[in-house]
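Got some structures for you, see below.
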Structure P
Amino acid sequence: MFRLLLNTDPSLVPLVLRLTLAAIILPHGAQKLFGWFGGYGFKGTMGFFTSMGMPAPVGLLVILTESVGAVALAIGLFGRLAALGVACIMIGAILLVHAKHGFFMNWFGNKQGEGYEYHLLAAAIAAALVVTGSGIWSLDRLLTR
């Protein structure tokens, strides 16, 4: 079972996808965990999540997936698991927050919130990584040799 989780497509495509997804998700994780890039940090983010009715363990998983999981994606360690976590977060964000604001991002600041186009794209990239694994130049590939 463990080997199946680490097994990966040896091509460059998963490498490009996982580095792109990690580069997109990691700053969001840093906002939530450390308060960097204008974020609220761990305590503020957990307070926001729980005020929305999100159970604290789920909030913790979101923060850890977007921070530690993004680093795991970047180095290609447990890439399928990290990508699955990101996909779940993005689908949850679409369903719980962004779907009511439509598809498009709020480029001009004239809507009440942001649409879900970013989340859909991130979920699709994550889904592709769940299928392919981390790809070439990953710790997953190194560990399965």
Structure Q
Amino acid sequence: MRTEAELNRIAYEIRGCGLRVHRKLGPGCFESAYSPCFAYELTKSKLEFRSQVPLTLCYEGIVVPNAYVSDYIIEGCVVGELKAVAQLAAIHSRQMDTYLRITGCPLGLLLNFGALRFLDDVVRRVNNFPHGTPPYRHL
């Protein structure tokens, strides 16, 4: 289990990785262009991550494998979702909340590379921060 300070440090590093990509590419690319560049920056920063992580949903005994796919799970405790839109919408935060419940991760970051100013459109969502919850697959 990570401390609050450790989680905040990881989040700071993740935001820095995104900012470096945004400064070089700017807004206006597709998410598919930003994602490998972001992964490269995570690697340079020595942050462990998995990308395109399938998330399983269980509903009343029915198992739905790959019901969702999280863009990134970083350091095993932060869900990272990349967007490339002019403006984030409420549905993006609800999507992140679902991913946090399923994974049990304590922290999620929505990173919108479509924003004119990257750091203005990074949204932090929490799930029983800093402890997280047991992974919850029954919605």
Structure R
Amino acid sequence: MKGSFTVYYEDPFWVGIFEEEDAGGYSCCRVVFGNEPSGPELFEFIRKRYSSLNFTSVPVQEHTEEKKINPKRIARQINRLMEGSVRLNKAYEVIQKGYESRKIEKQQESKKRRDEKLDLKFRLKSEKRKKKHDGH
């Protein structure tokens, strides 16, 4: 299992992205912090609330073998991340797909509830109509 946690400033809030990758797939979670979180605050957040985070996951489609990366390249990548030009495209795509899937689920549930409500209303109305005609 491989994981990472990135905190960056996205105007006007500080945002944290949790990423996990294992044999089962890739999953990520976005957390919005208000003010700039300090190191101890982040550690406390991870310790207390990590288990309750809602991760969006995508199954791994292909297994890619990791190449050895030159240490200088790693240093340059870290410097780019530290400058604030963070682009977490894969994480954002997964989070967006999760939002869309939850949106579709909510739409289906609300349609089901609305249909049930209309059906109940129709049944009550028809029962009332039948009661009116019972005595004649």
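Derivation of every value follows stated rules applied to the coordinates shown; laboratory data play no part. As the structure is a prediction and not an experimental result, all values here were calculated from the model. Cβ atoms are built from the backbone, for glycine too; each structure is taken alone.
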TODO: Match the computed value 25 of relative contact order in percent (Cα under 8 Å, 6 or more apart) to one of the structures P, Q, R, and report its label.
DONE: Q
Task: If Rg/Rh (Cα atoms, Kirkwood Rh) is computed and equals 1.29, the structure in P, Q, R - done: R
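With distance in nm of label points 7 Å out along Cα→Cβ at positions 23 and 111 coming out at 1.4, pick the structure among P, Q, R it was computed from.
It was calculated from structure Q.
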Task: Which of P, Q, R yields 3.0 [distance in nm of label points 7 Å out along Cα→Cβ at positions 79 and 103, calculated] - done: P
